[in-house]
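Each reported figure results from applying straightforward, stated rules to the coordinates on display, with no laboratory input. Remember, predicted model here, so these are calculated numbers, not experimental data. Cβ atoms are built from the backbone, for glycine too; each structure is taken alone.
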Structure 1
Amino acid sequence: MVVWERPEPSSRPVPAPLSRERIVRAAIELADADGMEAVSLRKVAAALEVGPMRLYGYIETKEELLDLMVDAVHGEIRPGGDGWREALRSLAETTRKAVHRHEWFADLIGGRPQLGPHALARGEAVLAAMGGVDVDLAMPVVTAVDAYVIGAVRREIAERRAERATGMDKEQWQRTFGPYLKRKFATGRFPALSTVVHDAVHLDADETFRMGLEFVLDGIEVRISRDSRP
């Protein structure tokens, strides 16, 4: 029986009452503070001030704990809006916000299909908004948007981690490597790249994400329109 359907043990009196919800919340707090390496059944038990064996009545393995953590974050992803385009835009933006709140989520999103109740509710909400889209296109369309979002947020989180590892923010990085790029561009071997670096508008992370998302949605709209023609 999967963890979401398995009954919890009977409640025990204070000082340390437990539930899967409390266990998952404690695990998420550890991961938010110190990353996934801070999450183990032993460390979660310590945070809850109980013995590790108390947790096994609620969660049998660390993999189950990770599944529950991921599903809890899916509960923060609430697609909305009228029509498929607004629903997909909302899906993308709320997913990105969830990853920014829970950096570790970037490492787990996009793996095996998520079947927890919050993930299923998220999928139902999105597909319900795709009512005017051919049934054969609905899942590929959602998958395409998910793929864009996963790639984009993983890059953003990788940049965050690089800043922490090197101690250099974007401006410091540019000052450090700017002279090197100028020397390379001066050779004349990279004219297209030089033009983009010097002349193109440089967008911030929010603008870059939204523009890329609109590219994806525009392409989807063209395909849907084409396939809906008589």
Structure 2
Amino acid sequence: MTVWDRPEPPTRPAPLDRERIVAAAIALADEGGLEAVSVRKVAARLGAGPMRLYRYISTKEELFDLMLDEVQAETLPEEQPGDWREALRGYAQRTRQTALRHEWLADLLGGRPTLGPNGLTVTEATLAAFDGLADIDTVMRAVETVSSYCIGAIRREIANLRAERATGLSKHDWQRAHGPHVTRMLATGRFPALAKAVYDGTDVDAETSFTTGLDWVLDAVATKLAQPSA
């Protein structure tokens, strides 16, 4: 039985429910990452004993499932997308923005599918955008392909943000600090392709990089969908 299937216990002696527990856990995670979340810390924030929380959740993993499902509400479209491409692009962009608001989300993306109401609604809306376009296996591979790109790109961006905070160096500060070493290595002539990228390539921001890569992946999906079924 999942956490969503189990009824909540009575709120006596003090008001307590999963909604308040999840909100407190998300607040802790927003402040200090998933490592800042524990049943004891959530209970302390709510002014309750830790054992009371175990009447609402069985494990910390269940709590993470509830947290993930809660923030997935932020990835839902305000209205039904016009087509599959708009649906996938919108979902990808909203997921990125949600991860920038809740960086810990990057650590939970890509695991087993969430079975909460928001997660199921997101999946339903995404699959429904492909209605009648292709067989379900093709649709699933298309969604998985875009999802894999998004997860990888989002995790890289969040990792860079965390590195900036940990080192106190921005991307450009880090590049300047390591510039002499890179220059010496490129001067050996052993890395001509890398040298071309460093000296001739255009440096773009994270949002531009994400959007460009996403459009390329969507173009590839469109090409596949246009091919006749075998």
Response to the item:
Highest-scoring structure on distance in nm of label points 7 Å out along Cα→Cβ at positions 89 and 177 (candidates 1, 2) is 2
Discussion item. For FRET efficiency 1/(1 + (r/R0)^6) of positions 17 and 81 (r between Cβ atoms, R0 = 41 Å, to 0.05), which structure out of 1, 2 has the highest calculated value?
Written reply: 2
Response to the item:
With FRET efficiency 1/(1 + (r/R0)^6) of positions 65 and 217 (r between Cβ atoms, R0 = 35 Å, to 0.05) computed for every candidate in 1, 2, 0.50 is reproduced by structure 1
